[in-house]
Each structure stands twice: as structure tokens, then as C-alpha cells.
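Presented below are the structures under discussion, each in the form of C-alpha cells.
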Structure P
């Protein structure tokens, strides 16, 4: 592609006025989607057209893995797998050379959905240490020079799709959400020692993959905000106490929320049956049992179920994996089918159930299942798994524009990111669209990497880092 002159303005982007103060030095992208999961960098000087001849700084071939890159001032951390090996990889940001690779224990191999991998959760770093989570083992901490500092075995897990949430740092604590079919929990460990400081059960949460964010209310300590089955929940970072919650989320959550001032935005999608007007009225367990329990044992097996949708949902709602449904399984099935897909705007803060006071607006069309939203220059964006993008006025939920991205049709797993008055959306097919920031969804350029991409890009110091299934690319203007 020909080189293109790009101008940029240094802009102050306020991503979350009441969220936790983040390190805003340009070279840090320390967790999934950067500062507090916002997907926004303050850097400038990013290229629009990504050309191997003009602005590819380096390309490093990698083993398989879906985790996104995180950045310190000198290094890139990510995870991968090769054969049966679970790998943490450190790359030099200047040269793209691999500094070190470390192998994690792998005592088991859990079943995964085809959209998942053994190395999907993204690392977290404080600039000196890398913290990684492998669902087939647990948490591990490495120093910047590759020395293992501690490890904490966790699991085994029973998430039907495999685990996907990434760890985050909150001061001296490393926090991880482990939502699964049964026995879901959120845990905080000391980042220096790996000692468990608190663990709080999340009995309402089932299969889920959302990485949490942090919020500091006007009064009181920092809170960790967790999207999960049916609820958005705030916990005390200090103690793990459940402080407030909002009902109305999908039965399964995968996206990370974004915040501005006292408002949070989150999207969730369960299935096509969770669209308004398509919901199914599921009878009670007792009523179904009286008609379908042929052997009279008080449970429902797969061959005893009535027609759709129950038969196709059996594997998902058989929470214990014992090939039969009990009353609790059926309750989850009914609740799941009565939930709604949607993008929600939620006022942060409060005590107890804040649903009636805190839901500001809701939108139900073309909602993403996997990609997280982006709030940039007072416009809210989402792109769904099928490639339909939508822009909103965040204050009201009014739609500015909706449509497919011109020249970049396909599926989308990566979340959008932004910097330098540019929005970057990467399709699974490896097409990188660069959009304007006025909500028009106008595409300035489409760059084709011709490799599948599941990971969300990282941005810092005038560089764009994109991981495909084959390599990590670093783009930027060459000196």
C-alpha cells in the first residue's frame, strides 16, 4: 500500500472520570484493553495504512494463542501454547526479539469451545512483573527477567466453553473472576506473594468470560465491577464484600464494560431466543417433570426432554455435567431464556439492588456477544460478531449510525480500540479497519493482514501491536 500522510492532534481523552486513577504514561498498556479496560491510548502519530514496506516495525512469529498483548516501557507479554506446553512469552518492544519463554505446569486439559484456546486470558503487568492465568493450571507470576516468583494452582473448572476472563491489578492485589457452570467465584491475591487475600462466591453466575474493571466512588474504597449472569455486581477491592448490583444482564457475559464519569456501558448477548419478541415461555420444572419424567426418578434426561429449545440447550444447562437436569438446572434454563440481549447504560454506585434507580437506557439490536464496547470522543461504539457496527450518543442511547463496515465484512472477536483520533476494528479474517471518530462509521482504510485474528490490539508510543494466530505485528512510522 502507498504511504499516506497522517496528521494527528494531541487530545485529552477522559475515559472514566470517577474510575480508578490509571498510569497515563504513554508506553503502558498493562492489562486487557489497556487502562482500566477502556481500549484507549493517549498516544499520537499512528499510521492509517499498515504497510509491510512503509510502517511494519517488526513481525515476530508466535505459537498459537488468543491472548492479547500487554506492554511495559520495554517489553511485550503474552501467552501461547505449543503442543502440550503452556507458554508465557516476553518480547523486546524495540526489536521484536523474544527475550524469554517459560513453560507452565499443565496437570489437565479442559474441554474448550472452538472459539477458545488454552491460552486465551490476557496477562496483566505492573511494569516489573507479568501475571498470567492458564485455565489448565492457575495463576503464575514472572519477574521481568523471566524468574518465576510464585504460582497458585486453581481449578479444575467446569465452564462449558472454557475459561476466558483475564486477571487485573488493583494496587497490591491481583484479581481474577472465575465464572463457571457451578461454584463461580472472584478471588484476590497478594501480587507479591500469591497469597489468597479473599475469595467470594458468585452463586448466581454461570458460564461467563468478562474481565472486570475498577471504580472509585466519591466516598468509600475502590470497587471491582463484574459483569456476570443476569447481574452487574460491585465488590470491595479491600474485602471482597458484595456492595451493590444491577439486574437485567444476559445470562452469559463475555464483554468488558467501559465507563465515563458515573456511567458504565456494557453489552451482553446470549442467543437469538433472547431477542425481544422471540423469547420462549418455559413451563415450571414440576409441570415438565409430570409430563416427561418417564422413569419417575425426579430428573430429566436428554431423551425425556420435550422438543426445542430444551433438547438443544441440554448440554448448556446441565450444570453439574451429570447427564440429567434437576430443579436448579431447570431454574437456570428458564431464567436464561427469559433474559434479554442488550447494550445497557448503568449509573455507577449505591448499596444493594440498584436496578430501578440505575439503568439509564437499553438497546436491543445487533448486540455483540464477544467484542467489548468502546467510548471515544463522546461516541459509544459496538461491533457485533457478525460485523454490524453501531454508534450511539452515550447520554441518551440514540443511534447515530448502524451498518456493516465497508470493505471489512466478516466475523469480529477482537474488541475495538482507539487513539490519535482513529478507531481500529480487527475482524477474525485479519482485516484492520480504521474509522473516523464522529460516529459516522466511515472507514478511512482497510488493511488486510490475511491471517486470522482473535486478540485485541494494544497501542502505545505511536505503535500498534496486533496479534494474529501466526505472529505479533508492530506497526508505526519508522524513524
Structure Q
């Protein structure tokens, strides 16, 4: 090659790298501006208007999707340090924000105080404290705003420990509670950086659903998500004991983490693994059982018996059949789907368990699909990119279009307009079809994958 051509090639390569670097910073800067603007709006007296909310959330999704598409086409690998710095800036916007359309965090603050005072947050329902005049002012403020105060807390022991630690640091402080969530989130980011390609990490670290639900709305699922992802990575490295222990801790956040256990035990001693799971799970629950018993399962029973929100298959069946018939059918569908998925994975040689598909099956048949539930899907969707999982993470936020948020008195507080669920699940179904019929699957996988 002539010196002139060589020089021109080097110039083109340097220009391309510089352009890609500028593109990443530009997307980060614009996304940060959108997040901080939403944070500013959240601190106003009036609720954030839905068109503005969806414009801002849609904007950051479009920027992320644009970056992912560019990296898919160009093969460029974003710099790990750069994408993590911007990810942290996005999270800072959420740390200084007030929750949008959500008030669950009052229960978390309340549970921390009850745990600190009585040693057992499962003792009584919040409503039984309404006549108590000795409650500190900051906790009385939270008590007045706890939703469903007649129902005992449904949050597991792992979360209760986090709520207690947050209360000890600063009683009634939402910001401190979010900082604890940030610890688990950053731990997961650091862990994923060791196992997945930067393009996959970009998808997870910049995921708008994760940032909004965890740091704006202070939902604590990231604690369980981090523990379960840790279990998955330990399992991939044949550290089965650690994998099972982390899974037990995650299941003590939400029982849905149990669905990962069969996959984690597939490549190790199952009897020993089950025994270890029971031991760790029991140790986390034992202090509460000894200290006055647990009402966790009472709250879960009430929740599972009466609550329905944004459901797909269950919602359709409940319109035709009675709920008491629809729920067993959905349970059978979940168990059958997970069983077939497990058998298929057993026959493969893949080390990464298909937890994205497992959670997809669970949520598809669940009576309740809150947006933050899909955070359990997010890290596994980043490890195994699919159109359907990406679509689900995007469109689940349509569930905020409820009668209460719309100010539509013809609808119940948590009721959706008739078009919302067909659009939401129609988009997911179309993305799933695209995954099935796509013959060039390798190109999708090239978006990332485990290293």
C-alpha cells in the first residue's frame, strides 16, 4: 500500500473512532438533559403530565436504541469508562427526583421504622398505628400516605434488612434509601462488566426502565435483581454453592426468584443445592419467625387473591372464566412452559440459563405486571438480546395510563382504557414473531453476548 493510501486509511480510522466517541457523549448529554428535566418536573406541585412523561421517556429510549443500532451496524465497541460515567449521571438525576405516579416508597420507609422499633416489620398492618400519637413526625407523614394500610407488608426479609439499614442512617429519608439501591445497582454493573460485552452493558446500564423505576420511583427490585444475576454468574462459573445462596437471598426479596433454582441446580449436586437453599432461605426468615412470627405471606395471600393489573393471558381468561378458574389455568401454563424450557436447556450445551425466557413465561401468565417487575428480566435480556424482551421493557410503561393518572372518572383508579393492553401486548407479540421468523439470528446475537 502506498504511503498516501496508508495515511488516508489512518485518517479515516481516526475520524471514525472520534465520531463514534462524540456520538456516545452526545447521546449521553441529551439523555442526561431529559432525565434532569423529568427530575425537575417531579419536584413541582402538580403531577407530571402524561404526554410530557412519555415524550421524555420515549426520547431516552430512542437515543439508546439509536446507539445500539449504530454499534450493531458499525461493530464499534463503546468505551466502558465513558458509558459507566453517563450511566451514573442518569442515576444522579433520579436520586434528586420525587417519585412519579408512585407512592410505594412510603411503605418501605414505614417498614424500616417498624423494624427498628419492634424488631419485626411483619407484626401488624399500618392501619393499627393510626391512633398512635407517639410516632415521630417524619414517620407519621409516611404512615398517612402508605397505600393499602390494612394489608401487612409483602416485602421479604432481604428487603427489610435494607429498609432497616436505611432507617438507621437517616429515618424517613428517601434519598438515603435510593443510595442503598444504588449500591446494589453499581455492584451489578461492575459484575456484568466482567462477563458481558460493553454493548450489552450499555443496554443494561442505560436502560430507561431501570433508571426510572429504581432511581426515580424507588422500587427496590434492583436488590433482588442484583442477587439473582450474581447467582447466575456464579452458576456459569460452576460455583454452585454461591449461586444457590445468592438465589435464596434473591427469593427472600421476591419469591419469583425461585424459578431460577432448577436452572442453577442442573449442573451440580441437586440434593446438596436444595438443602443449602432451604438453609439460607430459612436463616433469613428465622429471626422474624422467632420474634413474633411473619405476616409476609398473609400480605402476599391478600395481594395474590384480589389484585389484578396489566395482565395478559390471565386478564383475557378472567374476562371469559371466573378468576378462581383462570388462576389455576395460568399456573399450569407457567409450570408447563418452564418445564419445557428447562428440558430444552438441559439438552443444550449453553452455560447461560435462559432466565429471560423464564421470566417472560411467568409475566405473560401473571395476574399482575407492574412496570418494575420487568427489571428482573433486564440483565438477562442484556445477556441474550431479543426483540421481544426489548419491546417488553419499552412498552410496559404504557401501564401508567390508568384512570387515576388520566383523570378519567369513567375508569377505576387502576383501570386502563380498552386500547392500552392490546397495543402493549400486541407490540410484544409482533416482536416475538420477528424473533421466530428471523433467519439471521446471529446478527441479533452480535449485538452482544457473554464474553
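Quick note: the coordinates plus some simple rules give every number you see, no bench work behind them. Remember, it's a predicted structure, so these values are computed and weren't measured experimentally. Cβ atoms are built from the backbone, for glycine too; each structure is taken alone.
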For 26, 14, 5 (semi-axes √(5λ) of the Cα gyration tensor in Å, for residues 318-373 alone, calculated) the corresponding structure among P, Q: Q
Given 4.0 for distance in nm of label points 7 Å out along Cα→Cβ at positions 54 and 190, calculated: source structure among P, Q: Q
14.5 is what came out when mean count of other Cβ atoms within 10 Å over residues 38-45 was calculated for one structure; which of P, Q is it? Q
Which of the displayed structures (P, Q) returns the greatest value of distance in nm of label points 7 Å out along Cα→Cβ at positions 182 and 206 on calculation? Q
The value 4.9 for distance in nm of label points 7 Å out along Cα→Cβ at positions 102 and 438, derived from one of P, Q, belongs to structure P
Computed 141 for volume of the Cα convex hull per residue in Å³ - originating structure among P, Q: P
As an exercise: Cα Rg over 2.2 N^0.38 Å, for residues 86-149 alone, calculated from one structure in P, Q, equals 1.34. Which structure is it? Q
To test your reading of the models, identify which of P, Q gives -21500 for helix-only ellipticity at 222 nm (-39500 (n - 2.57) for each DSSP H run of 4 or more, over all residues; to 500) when calculated. Q
